[in-house]
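What follows draws every value from the coordinates through simple rules; no lab data is involved. Worth saying up front: this structure is predicted, and the values here are computed from it rather than measured. Cβ atoms are built from the backbone, for glycine too; each structure is taken alone.
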Structure I
Amino acid sequence: MSTFVTLSEIQAAAVRISGTAVETPLIPLLLSTLPFELYVKCESAQPIGSFKLRGAYNMIAQLSPEALARGVITYSSGNHAQGVAYAARALGAKAVIVMPDNAPQVKIDATRALGAEVVFVGPASSARKLKAEALAAAHGYSMIPPYDHPYIIAGQATCGLEIAQQLPDVDLVLSPVSGGGLLSGVASAIKLSAEAGLCNAAVRVWGAEPALAADAKESFDTRTLVEWPAALTTRTIGDGLRTQSLGALNFEHILRFVDGIVTVSEEEIFSAMRTLLTHTDLVPEPSGAVTLAAALFHAHELPAASKVVVVLSGGNIEPALQASLVAELAAGGVQ
């Protein structure tokens, strides 16, 4: 593959993952208070409840039979763990997942239910990466990184490819960002589709992340890849967005294809979750709701648009948190 993923590589990934990952729906969100049409790209409809299956399957499916026989390993707070476990099971390979000891129990249980072996380390994303690398060296496992690899980017980019096909006249696409796999992929697919005349030539792509874990915005704004300490990034409720730094290759794609990054507060994330629970049948996890929070509360920071797509990256919410939000809404809480 080239340094930057190409449209043909993304299209090939779409063919490769079809039948395992699904083409997720684009759902209108009808809110009278908004001055634009708003659509939710529902990645929670994937078999694992998250977009992560796209990249994981795209990479594991390209391993040799010998590599598959040795098994695969990754490091993840939860959704990529499930993506790798699901893809490995589908392809007949052993999966080992290094997870932080503060990962949501619902994601730990789901990963184990898919047949993966789980190894725990501390909360720092750097710690789980180092542990996974050590285990890979010791046992010959193939590393399936969560975001910093062209095969992962091309797989996640199939989400953007679908958006361009489903709504060719889209003006603005908002994607969550943490390590940068989804944002770099979606932006690449959207902008390359636009260059090829397959969607609106003026479309813009922005990232959204919690203000409490805003290393990606700092990196984008300064054009310098920065890393935040785990003590800061772990403060956010968005457990899937606690990565301490963008991946190097993801950062290069983001600088080339992304138009901006906006941050949202914790209360704005909760408010966006309440909105989705009130007005749709969708169940959002906090990490997936940051894009809607950006659209609802930060439109003044974003480009003017008439048709906006927000990527709901996953729906693997902790049951206790979902029950709390539902109870709050039933009691007449803020929506």
Structure II
Amino acid sequence: MSEFVTLNEIQAARDRIAGVAVRTPLYRLERARLRMAKHPEPEFDIYIKAESEQPIGSFKLRGAYNMVAQLSPKALQLGVITYSSGNHAQGVAYAARALGSKAVIVMPDNAPAIKQAATAALGAEIVLVGPASSERKLKAEELAERFGYTIIPPYDHPHIIAGQATCGLEIVEQLPGVDVVISPVSGGGLLSGIATAVKLSAPQVRVWGAEPELAADAKESFETKKLVEWPAAMTTRTIADGLRTQSLGELNFKHVLQYVDGIVAVSEEEIFSAMRLMLAVTKLVPEPSGAVTLAAALYHAEEIGLHRVRKVAVVLSGGNLEPALKDKLLHEIAAGQAE
């Protein structure tokens, strides 16, 4: 196997997940709707890749199914295990159920209730630990050793990267002439996959990552060219629960350095503003982690270099928004705070 995921592996993953993961639509953010929301219009067109429309409400099904589907019958019989704050948990649980395997999910005790409930509803066994991403990884490794489960890592594996990369292939095919693609980044599975797929199929397209300022370990790693880890006490401050991972995966970091053009960090208020805007002017429901890309395009255009481009694709990585937060945002929109 090559040190880097290849285009052939990404295309094989696309065929493997077909009929399970959805080829999600790409929606143009209408400028007229932006004007109605009293939001300044960008000089470029924004297209939203709606991974919220996957069966589990996020992109994570792509990588999870691509890996679980390649396990041996014996491994499937023993079961699979992963460690996740929510969306990857649902991806593994969904894939395991589809392939007739048991799924055990190690989750932080502060994971959103909606994500815990959705994971349990897919038939997975849930084990709760503390908030640190390192805690749940260690617990999963312990249980895998004891019971023979196969670990399905959230991001640091070539099968996961290849599965997530199928999202990038779709964007290039759906939006001819796309100039820039912006992906959320946490552990790096989605960003490394999208960047690899885009650069191998359309090398002229620029790819940027977006993450919260309160969990900007990936930006620091990218700019210093040294893989850093932030303590959980820092990364858990952000509302974007899916982006609280303490560091990029090692394999993901290699792909990011090879294929990504830059990483931008957005503030909490920019995340909330992007969520309100998306709820106000589209039919899409964004979870905080999925809104960082729209926040990046709207509020960091100069940093990314969007002043001379025409088409920008932003990945809405998930739509599993807690009902209470959704109600709060809708109330703020009604009160005139959508802008």
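Determine which structure produced the value 29.2 for mean count of other Cβ atoms within 10 Å over residues 185-192, calculated from the coordinates; the candidates are I, II. Answer for the origin of the read-out: I. Taking 2.2 as the value of distance in nm of label points 7 Å out along Cα→Cβ at positions 81 and 97 derived from one of the structures shown (I, II), identify that structure. Derived from the structure labelled II.
When FRET efficiency 1/(1 + (r/R0)^6) of positions 153 and 177 (r between Cβ atoms, R0 = 35 Å, to 0.05) is calculated for each of the structures I, II, the largest result comes from I.
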